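In what follows, structures are represented as structure tokens.
Bear in mind these aren't lab numbers, they're just calculated from the coordinates by the rules spelled out. Here the structure is a predicted model, which is why all the values come from computation and not from measurement. Cβ atoms are built from the backbone, for glycine too; each structure is taken alone.
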Structure I
Amino acid sequence: MPLIKSLDNPKSLLKTVVGIIGIVVLFFIAYSISSNEVLPKFEADPFNLTPSGSQFVGGMLITTYVLAIVALVGIVFTELNKAIK
């Protein structure tokens, strides 16, 4: 229901759209810096990994690592900010 309610006020969707665009941009940066190297043992059955698949997985991993680090820094910052106040 929150999604239906937010359609009544499109301005409320702006933060969500900006967040999604930010994650997509982060993924494309991570995808562009990830390697497409595939080890021989992963080229055959049961993995059948291609260079583009390897680069996609690498991009997803880098994106996940960056988002996890940002979340941890945010948690630490919030807790320190609460402790100071």
Structure II
Amino acid sequence: MSVADHAAECADLLRRLGIERARVLAHSSGCVVALQLALDHPELVGELVLVEPPLIDPLLPPQDRATVAAAIGPALGAAMGAAAQGDL
């Protein structure tokens, strides 16, 4: 399923539950679906609470993906490596 498919499923569920406007709380990659839901079905979304949205491909224009990966990839890798060794 695509991000748009997931957002459509969420919209369908809200409607079936009789929820006219929702406060949508999303974490990590769920933020991408929540943003798509708000774009595709703004009448259903009263508020968005996005916690730790990811820096992943769906949030970037295709032409920027390589540049962003090159810029933040090494820093994220180093941070994850340090955390894995207990250096928080």
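For distance in nm of label points 7 Å out along Cα→Cβ at positions 5 and 21, the calculated result is 3.2, so let me know which of I, II that is.
II
From I, II, which structure was P(r) over Cα pairs in 5 Å bins from 0, in percent = 3, 13, 18, 18, 15, 11, 9, 7, 4, 1 calculated on?
That value comes from structure II.
Compute distance in nm of label points 7 Å out along Cα→Cβ at positions 45 and 69 for each of I, II and report the one that scores greatest.
When distance in nm of label points 7 Å out along Cα→Cβ at positions 45 and 69 is computed for each of I, II, structure I gives the biggest number.
Using helix-only ellipticity at 222 nm (-39500 (n - 2.57) for each DSSP H run of 4 or more, over all residues; to 500) as the calculated read-out, with -25500 as its value, let me know the right label among I, II.
I
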